[in-house]
1. One of I, II was used to compute FRET efficiency 1/(1 + (r/R0)^6) of positions 38 and 70 (r between Cβ atoms, R0 = 25 Å, to 0.05), and the result was 0.40. Which label is that?
2. Given a computed value of -0.77, -0.96 for log10 I(q)/I(0) by the Debye sum over Cα atoms at q = 0.25, 0.31 Å⁻¹, for residues 62-101 alone, which structure among I, II does it belong to?
3. The value 2.0 for distance in nm of label points 7 Å out along Cα→Cβ at positions 54 and 110 was derived from one model only; which of I, II is it?
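Bear in mind that the values in this text are calculations on the coordinates, not laboratory data. Computed from a prediction, not measured in an experiment: that's the story for all the values here. Cβ atoms are built from the backbone, for glycine too; each structure is taken alone.
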Structure I
Amino acid sequence: MDRRHVDDWISAYEKVWRTPGTDALVTLFTEDASYRQGPYWTPVVGLPAIARMWEKQRKGPDEVFRMTWEIVAVDGDTAVSRQEVRYGDPVDQEYRDLWIMRFADDGRCRSFEEWPFWPGQQVAEPPAGS
């Protein structure tokens, strides 16, 4: 696994998100892939379940958004990237996200985990004196 593969995979993910239907998910994920939408969420497992979640989560393939990313690390079969997504024109929703991806030998993702954050979202109590 290298940064080029991860960058190509993320580009393909965005393209598939913008494509009607879910048939192309097989090019991104293994049949038994695990997809966790947050660090404490129960994983969605298997392509049919991921496809149902995918369609439920997006407004449609014509949804207006801009996604940028930076690959933070690649180590063996595991990669981490930082995403920023801005929805609407003008922007009416945005978030930043960390993706943890584990890839199978064929280059498809076998484990995907998101750590999404929205503006104003406080994830923990600030330290005393802050």
Structure II
Amino acid sequence: MKNVHLGLNCTSLENSLAFYTKLFGVQPVKAKPDYAKFQVDAVRLLFTLNAAADVQGNQVNHFGFQVDQQEDLASHRRRLIEAGLSIAAEEADTTCCYAVQDKFWVVDPDGNEWEFFYTKEDADVHSLKARTCC
């Protein structure tokens, strides 16, 4: 296998292009009036945007990037803020998906959530929150 491919519907290609250019830190390799393609080599991700008349919020649970070091989490947070994206939520020492993690979230123009997380250690429970974390 070469790349993971995610295709996402969006109501405004212009707004989504601006968001994902900042999120991924790269320009699209292809952009058409109803389609855009990003090749994100840092994580071997092939990501496409497809214009659609109606998109109902988060069509999947969420998307995310796991980082190797705590410092990487802080670096991505700074990068995204400097690029003009808002951090939707931040969590420290949260138990989620059978792991203790530090994380933050950003949300795209159609309501899709993106998580950046660093795993500190395994946990014996799925989550300590009433709302499912992931």
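1. II
2. Of the structures listed, the value fits I.
3. I
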